[in-house]
Structure 1
Amino acid sequence: MNNEFMTLLDELEKSKGISKEALLEAIEQAVISAYKRHYGSFQEIRVVIDRDSGKMCIMCKVTVVDEVFDPEIEISLDEAREISPLYEIDDQIEIERMPETFGRIAAQTARQIIVQKMREGERSMIFNKFSDKEGQIVSGIIKGYDKKNVVVDVAGSDASLPTNEQVMGETYTPGKRMRFIVSAVNRTTKGPQVFVSRSHPLLVRKMFETEIPEIQTGVIEIKSVSREPGQRTKIAVCSSDENVDAIGSCIGSKGSRVQAIVDELNGEKIDIVKYSDDVAEYVSAALSPAKVTSSTVNEEDKICNVIVPDNQLSLAIGKEGQNARLAAKLTGWKIDIKSESYIADGGEEE
C-alpha cells in the first residue's frame, strides 16, 4: 500500500460515491482473514492501514514468556523488554509482523475488495436511481432480447421488459426509442433488477400528465383509466375551472395533443370522457362513442341499466364486448345494455 493506492481510493470516492473509509475497513478485515488462512487461525491479529500514507501494519498479539515454544504467539521476556522495559511474564503485547511472502497476498486481497465494493457501489447506485422512479414514466432505447424479455437501455442501465408487460402487435427493434413505466425495482443477489412496462394503464395516465399542461397544473384531473393495451383506452377527466373544457384541452387544437399520445402508443385508440359524480351520467359518457338514450342505477347491486338506440347497440357493446368492458372498468360499475326495440317489445328494465 502506498500514496498511489490512497489516491486511487480518493478518486473512487469522488467518481463512484464509494466511501474511502468503508473501503479501508473492508480491506483491513479481508487482510486479517487472508493472513489467518495462510499463517494460522489461532493467531489474534489486527490490521491497520495508515489513512494518510497507505502503509499497512499487521499487529499480532503475543504473550511474554520466559521460554519461547511457539514464536507465532509467544515472545521472550528479553525481546519484550527491548520494546519496553516495563513488560513482565504473561503480559499480552502487540508486535508488528509482516511476513515477506504476505505482501503480494495483501495487495491481491485489497484489489479483490476494491473490485467487489465497486460492483456493490454500482448496484446500489442503480437501485437508488430507479427505486424512486417506480410508477414513473421513463424513456429508453431497445437494446435487444434476453430470451423472450426485451432489454431496454434506460439512462445507461439495463431494464427488462417482460413478455407480460409487452403489447401485442408492437415491434421492439434495437435502437428504437420508446417510453415506459417503471413497474418494479428489485434487489437480487446478482444486483438490482429494473422492470418496465408498455402495457400498464399508468403509462397512458403519465403520458397525459406529461403532454397536457392543464393536468400538470391541477386544473384538469384524471379520475380513472381503463386499458386494453394496443387496442383501446378510456380515460375519464374533469375540470376544476368551469371555463376550462377538460376534454377539449386533452384533445388539443386539431387533435394535436392526444394524437401525440396515440402515435407513441402505435395507433391505440383513446376515448376521453367527462367524469361525473352522477353515476348514470358517468356511465353514459363512458360508453362513448355510443349514444345513450337513458340510464338508471341499481345502487344495491351496483348495476347501471342502459338503453341505447338500436343502431347504437353494437357500438355500445363493442367488438367482443370491448367497449362495454372498458366502460365498466373505468366506472367501477356493472353495465347492462339493452336496445330501445328490446324494451319496446316487452323486455323489462332491471
Structure 2
Amino acid sequence: MLNNSSTPSSARDLPRLFAERIVILDGAMGSMIQNYRLEENDFRGERFRTHPHDLKGNNDLLCLTRPDIIEQIHFDYFAAGADIVETNTFNSTSISQADYKTEALVREINLAAAQIARRAAQKAETTTPGRQCFVAGAIGPLNRTLSMSPDVNRPDFRAVSWDQVVDSYTEQITALIEGGVDALLVETIFDTLNAKAALFAIEGVFEKLGRRLPIMISVTITDASGRTLSGQTVEAFYNSIRHAKPLSIGINCALGGRQMRPYIEELSQLADCHVSCYPNAGLPNAFGGYDETPADMAAVLGEFAGAGFVNLVGGCCGSTPAHIAAIAKTVHGKKPHATRVPSSALRLSGLEPLVVA
C-alpha cells in the first residue's frame, strides 16, 4: 500500500506553492550547454577516454564528466527566479542512451543528475534564507515511438515494444526518485502511447517504493493543426492521461508562445488540475537558433498569466536565465489559474475526444 506520509516534505510543499501563486520553471539546458562550446574530450573526460563511440552531444553524460557545468546552469536558473529546475536527464533512458553505447550508465546518470540539481537547490536556498527550491526529474519522450512505424513500407512495424519502453522508463524513474527529486515531469510528449508507458512505469515504481511524488505532464504540439505528432488534439490527449491525476498538465517546446495561445487557452478550460506552459524562445530561425528576447517571451507569458490560463511558466529551447528572470518579473503578483472542479462526465479519446455527459 502506498504511504503518502513517507513522501519527502519538499514534495508535499510543491502542491501548496501551486495554490499560492504562479510557479516559475527553469529554461533550456541544451542551449546553455552549447554556450560552453564543449568538445569531444569534455564529454569523455578521463573516465570515458577510450569509449568506442563518439560522445559529443550526449548532454546527459555531462552529469558524470562535467557536473560543475550542470550544477552552475541549475544555480543560474534558481538565481534568475526559478522555483523548479529540471534534472539534466531528458535522454537518460537505456533506449535513448543506446545511440551512444552508454545504456549501462543510465542509473548512474540519473542518480548524479538528481543529486547535482539538489545541490544547486540547496545552494540557492542558503543564498536566500527562507526560500524553497524544487527539483523535477525530467523524463523525455524517447527517440523511438510506440504509435508509429519508422518504415513507411511496414506500417505494422514498431522499433520498440511496450514492455521495453516501460522497463526503460522504470529504470530512469527509480534512480531519479532515489536521487532525491521532488516531482516527476513527463515532458515534450509527441506520442501519447510513449507517455502512457511512462505513466504506467511511474505507478509501478510508486507501488514498489511505497510512496508517491507529484506528477507533471507536458505535451508538445507539432504544427498549426493543433495536434501531437501521433495525431491527437489537445482535448483527446488530456482525456488520455487525466487518469494519472497529475499536479499539472501543459504544453512545451515545439511552438513559440504566440502560436501556443489557442491551445493553452483550450487546456485551461479543460483541465481539472494546474496548467503549465513553457514554450521555445520563438520558432527556430534559418540557422536553428531562437530569436525571441527575454522581453518578447515575458510579454507572451505575462499575457497568458493575465488571462488566467496558467499556474506554471518557464522556457524551453533557446531560453536562458535572462528569459526566466524577465518572465518571473512579469508574472509576479498575477493570480494563478483557478483549477476547475473535476467533471463527472465520461471522457474518452482516440485521435479526437469523445465526451459522454
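Quick note: the coordinates plus some simple rules give every number you see, no bench work behind them. Bear in mind the structure is a predicted one, so any value in this text is a computation, not a measurement. Cβ atoms are built from the backbone, for glycine too; each structure is taken alone.
If distance in nm of label points 7 Å out along Cα→Cβ at positions 18 and 154 is computed to be 4.1, which of 1, 2 is the source? That value comes from structure 2.
For Rg/Rh (Cα atoms, Kirkwood Rh), the highest value in the series 1, 2 is held by structure 1. As an exercise: relative contact order in percent (Cα under 8 Å, 6 or more apart), calculated from one structure in 1, 2, equals 9. Which structure is it? Source structure for this number: 1. When FRET efficiency 1/(1 + (r/R0)^6) of positions 10 and 226 (r between Cβ atoms, R0 = 30 Å, to 0.05) is worked out for each of 1, 2, structure 2 gives the greatest result. I have 10.8 for mean count of other Cβ atoms within 10 Å over residues 82-89, calculated from one of the structures 1, 2. Which structure is it? Here the read-out was taken from 1.
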